[in-house]
Structure 1
Amino acid sequence: MTGTVFVLNGPNLNMLGQREPGIYGGKGLAEIGEECRKAGVESDLTVDFRQTNHEGVLVDWIQEAADGAEGIVINPGAYTHTSVAIHDALRAVGKPVIELHLSNIFAREAFRHHSYVSPVATGVICGLGPAGYILALSAMKQLIAARS
């Protein structure tokens, strides 16, 4: 395997498939996770797919990635717009980071236009729905290879 990628999901993403399907689509997070693991196998990556509603748990997982992963794909949910702690943790681990959002955050409410994650992310994918996860994993494989 090329390496392990942590795919971290923040608050309310456990409600996918039920929560505002017009914005977030009809797929549940478990289904997206399975698609990511399958794409990982096809790309020679181990995908560690996780979700929490708790900011501190996300920070713990980001710190765990320092030794446990080659890169991080993160959909921080609402913490995108509020969390300096997640920003600082991502900066500290020094791994490639892809920020991911199912919806186009720039086509939504003004408060969603600011991200504390973007300044420390290698790249950002938004507005492509669940396909964004697969694209992020493909990009992460390239980022990991470039670091080798």
Structure 2
Amino acid sequence: MINGFKEFILRGNVIDLAVAVVIGAAFTAIVNAIVAGLINPLIALIFQADSLAEVGPTFVGVNGNEVFFPLGAIVGALINFLAVAVVVYFVFVMPMNRWKQAAAAKAGVVEEPDATPTEAELLLQIRDLLEKQQRA
């Protein structure tokens, strides 16, 4: 049981996940500051509101009470998500992919693109399938 746990912890996936969570939390603070300090005020200028939480329609209910739908908070959450995704992609994913390609090229490993069948091969496959259907 201890050996299985040790193998699980020492897998690269677990360590990669732990690093991703820590770095993601750190970048989330930066992105939240950018969204709160730059993007939210720009959107608030358009909607003439002090905060995105104040942006949204108000409806009068059946019993006469007013109900406010804070759609600005949803827009802010979407912007926050997209900002985090952009930062993660351009800061982590894209450079890591380039680094892996450079390392593979340096090692002499050439990745061949998936070979698509030629027209003749496709015609042969179609012929074989039609023959199988006629026999059945």
Structure 3
Amino acid sequence: MKIADILDTKGRTVHTVLPWATVADAVNRLERLGVGALVVCDGDHRMVGILSERDLIRELSRRGPALLEMRVDEVMTSKVATASLGEPIGTAMARMTRDRYRHLPVTDRGALVGMVSIGDLVKARLRDMELETGVLRDIFIAAH
């Protein structure tokens, strides 16, 4: 199974925020949307970073309540790992686990086309494993 298969199931909506928005605005957007990360895109819709709950907690411990008045581009992660549509789920899971991030923007020829979370990948992998188990069970029953 590939990343494209997950996006075909969950959809390709990517929630974004502008780099000059305040952190308070971004926090409100995260809560309202019920998501754990926002892709930071400039005025030309180019990805320039990602703002995750982990970024917010790290910066809150460093800066305190003043964080809420800061700009998103002052606290975002600017080096963003991405996945491609054709990337196998297992490869993406291994990378996310190794590098300790939970959200992965998906690009196609440089364009942002979706976002997957580690939860999306685990759910898809579990679905695959359940299907494989069912097939093996059916084969075993048919053989006996």
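For Rg and Dmax of the Cα atoms in Å, for residues 30-117 alone, the calculated result is 13.8, 42, so let me know which of 1, 2, 3 that is.
It traces back to 3.
I have -12500 for helix-only ellipticity at 222 nm (-39500 (n - 2.57) for each DSSP H run of 4 or more, over all residues; to 500), calculated from one of the structures 1, 2, 3. Which structure is it? That value comes from structure 1.
Source structure of the calculated read-out (distance in nm of label points 7 Å out along Cα→Cβ at positions 70 and 126, 6.0) within 1, 2, 3: 2.
FYI, it's all coordinate maths here, none of it is from the lab. The structure presented is a predicted model; accordingly, all values stated were derived computationally and were not measured. Cβ atoms are built from the backbone, for glycine too; each structure is taken alone.
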